[in-house]
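Below are structures written as structure tokens.
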Structure 1
Amino acid sequence: MSWISRRAERQIAKAKAEGALDHLPGAGKPLVDHPENAFVSASDAAGFRLMAAAGLLPQEITLKKAAAVQRVHLSTLTDPALRKAAMAKLAEIEMRQAIAEEARREFLR
């Protein structure tokens with residue numbers, strides 16, 4: 001276990017002992033499965049949810065949402081020229097998303 005994990009576990013244990021985790025929204029209920037977090041670790045997903053609650057989304061999440069919107073738009077197009085342009089835009093969004101994800105991974109190393 002890394003020192004970060006040990007520190008997080010100590011902080012959680014301290015918060016439990018002090019009662020800081022009592023009466024939280026959703027206490028005693030199973031965690032909601034977020035399919036958008038399928039490719040993100042549980043700790044990253046929790047961090048992203050905290051950031052979202054504060055109104056701050058990481059760039060990789062906003063790009064992931066933009067890619068989903070672009071895929072829906074692409075599925076509605078039938079004109080080959082428009083499809084090609086939409087696919088190019090989707091590829092650019094996905095590339096920027098991959099760069100943002102890699103930057104986060106490198107930062108956390």
Structure 2
Amino acid sequence: MNESEFNQLAEETMIAIEEAIDASGADIDYDNAGDILTLEFADGSQIIINKQTPLSQIWVAAKSGGYHFDYDEANQIWCLNGDRDRDLFSRLSIYCSEQSGESIRLD
């Protein structure tokens with residue numbers, strides 16, 4: 001994937017995350033500025049999601065740690081460490097649930 005394709009895909013993914021948060025009904029505020037999506041929870045904790053263009057990755061920083069997601073073109077999903085069972089949205093659901101103290105599912 002070239003840089004332009006990565007940037008387009010990463011932007012679409014950020015928008016999809018925002019839409020998933022809205023659809024979940026969870027009490028999560030978010031702000032998207034400068035290719036950085038910040039999720040803020042009621043307790044003031046945050047999850048930071050940003051694109052790393054030189055590496056063609058999406059990075060997530062949560063209370064539980066830092067995570068790097070690569071795009072699996074064959075399955076059309078962002079995967080943690082190449083494991084398609086640990087896709088970006090399922091992992092974000094876990095991280096958001098941990099930080100909010102309630103069950104959150106982002107699809």
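One of 1, 2 was used to compute distance in nm of label points 7 Å out along Cα→Cβ at positions 24 and 88, and the result was 1.4. Which label is that? If you can, show how the numbers build up before the last one.
Numbers: 1: 4.7; 2: 1.4.
Corresponding structure: 2.
Compare percent of Cα pairs over 15 Å apart, for residues 48-95 alone across structures 1, 2 and report the one with the greatest value. Walk me through the intermediate numbers first.
On the way: 1: 50; 2: 37.
Evaluating percent of Cα pairs over 15 Å apart, for residues 48-95 alone on every structure, the highest lands on 1.
If you work out Kirkwood radius over Cα pairs in Å for 1, 2, which one comes out largest? Before the final figure, lay out each step's value.
Working: 1: 17.0; 2: 13.9.
Structure 1 comes out on top.
Using helix-only ellipticity at 222 nm (-39500 (n - 2.57) for each DSSP H run of 4 or more, over all residues; to 500) as the calculated read-out, with -11000 as its value, let me know the right label among 1, 2. Walk me through the intermediate numbers first.
On the way: 1: -23500; 2: -11000.
Value -11000 for helix-only ellipticity at 222 nm (-39500 (n - 2.57) for each DSSP H run of 4 or more, over all residues; to 500) corresponds to 2 out of 1, 2.
No lab work stands behind these numbers, since they all come straight from the coordinates. Just so we're clear, the structure is a prediction, and the values are computed from it rather than from any experiment. Cβ atoms are built from the backbone, for glycine too; each structure is taken alone.
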